[in-house]
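What follows draws every value from the coordinates through simple rules; no lab data is involved. None of these values were measured; they are calculated from a predicted model. Cβ atoms are built from the backbone, for glycine too; each structure is taken alone.
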Structure I
Amino acid sequence: MTTKLNTLKSNTGSRKKKLRKGRGIAAGQGASCGFGMRGQKSRSGRPTRPGFEGGQMPLYRRVPKLKHFEIINQKNFSIVNLGKLCDFKDSEIVNIDSLVKKKLLFKPKFPLKILGNGEVKVKLTVQAHAFTKVAKEKIEAAGGTCEIINTK
């Protein structure tokens with residue numbers, strides 16, 4: 001027997017009638033429609049938004065604060081502390097090239113940042129991409145100058 005498009009039928013039991021909720025006790029899902037009696041989840045509309053945990057900080061907001069997540073657009077620096085600049089002589093220029101020559105910096109693939117750990121007693125002209133507040137104060141207190149380089 002060949003079947004034609006006009007004689008096709010779906011299998012028995014594959015298509016179920018939609019359950020009409022709230023149409024009386026005899027209908028199977030009367031008055032409360034299977035939502036129980038009272039409470040947040042029995043109200044009309046969606047009870048809570050997806051990811052809501054009853055006021056507790058939800059997982060999707062907790063996760064980024066945990067360890068081992070990469071920081072997006074993180075700024076990396078080649079770091080040098082002020083204590084290492086003691087090798088330089090008075091009124092000498094300190095930059096990436098001079099630090100590499102004195103072997104205080106190896107393979108500088110990131111911009112230079114000067115940190116304020118240590119003391120500097122020599123008048124220096126320091127050229128770097130960034131300075132900490134303390135480092136800038138200590139260099140200027142010794143009579144030196146801080147020059148910010150902006151190379152993108």
Structure II
Amino acid sequence: MTYEIRRAIAADKPEWLRMRQLLWPEAPIEYLDWDLDEILDDEKRAVFVASRADGGLVAFVEARLRDVAEGCETSPVGYIEAWFVDENIRGQKLGREMIRTAEDWAREKGCAEMGSDTWLENEISIQAHYKTGYYEAGRLVHFIKKL
């Protein structure tokens with residue numbers, strides 16, 4: 001099956017939100033919904049979606065320009081903030097095409113490197129990153145202390 005990859009528009013928000021909920025099921029919907037318009041309007045961010053012939057969305061990638069990213073030596077650096085492909089579409093290389101599209105966008109914005117991250121226990125995401133040519137730059141443990 002062939003999918004069209006394109007920049008997200010405001011009309012995509014309901015399907016984009018659906019996929020965000022699948023990516024981060026523990027997050028409240030209000031949290032996942034609050035920044036969609038801001039992301040779409042920000043020149044330092046891009047959201048790409050993949051649609052079926054009937055127009056339904058099956059994947060998205062959120063990318064952003066950051067001043068710095070772990071393991072990167074240049075600035076600005078492109079960064080994959082979120083990456084999702086519907087479960088029934090996985091394994092068809094659409095995810096790789098989504099990442100390639102985000103990388104092309106970052107390159108056009110003057111970036112020489114692209115960063116990303118995932119949770120230590122998210123083995124599916126780790127393997128997907130490896131398959132798209134990314135390598136592990138390090139591991140990080142976050143700490144907090146209540147004051």
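A value of -3000 was computed for helix-only ellipticity at 222 nm (-39500 (n - 2.57) for each DSSP H run of 4 or more, over all residues; to 500); which of I, II is the source structure? The partial results should precede the final answer.
Values: I: -3000; II: -9000.
Among I, II, the structure yielding -3000 for helix-only ellipticity at 222 nm (-39500 (n - 2.57) for each DSSP H run of 4 or more, over all residues; to 500) is I.
Looking just at distance in nm of label points 7 Å out along Cα→Cβ at positions 76 and 100, which of the labels I, II belongs to the structure with the highest value? List each step's numbers first, then the result.
On the way: I: 1.7; II: 2.4.
When distance in nm of label points 7 Å out along Cα→Cβ at positions 76 and 100 is calculated for I, II, structure II comes out on top.
When mean count of other Cβ atoms within 10 Å over residues 12-19 is computed for each of I, II, which one produces 17.2?
II
Assign the value 20.5, calculated as mean count of other Cβ atoms within 10 Å over residues 60-67, to the correct structure from I, II.
II
Which structure, out of I, II, was relative contact order in percent (Cα under 8 Å, 6 or more apart) calculated from, if the result is 15? Don't skip to the end; give the middle numbers.
Working: I: 15; II: 20.
Source structure for this number: I.
If you work out distance in nm of label points 7 Å out along Cα→Cβ at positions 4 and 116 for I, II, which one comes out largest?
Numbers: I: 9.2; II: 2.5.
Going through I, II one by one, distance in nm of label points 7 Å out along Cα→Cβ at positions 4 and 116 is largest in I.
Identify the structure, out of I, II, from whose coordinates semi-axes √(5λ) of the Cα gyration tensor in Å was calculated to give 23, 19, 17.
Derived from II, not from the others.
For distance in nm of label points 7 Å out along Cα→Cβ at positions 92 and 132, which structure out of I, II has the highest calculated value? Write down the numbers at each step before the final one.
Working: I: 2.3; II: 1.7.
Max of distance in nm of label points 7 Å out along Cα→Cβ at positions 92 and 132: I.
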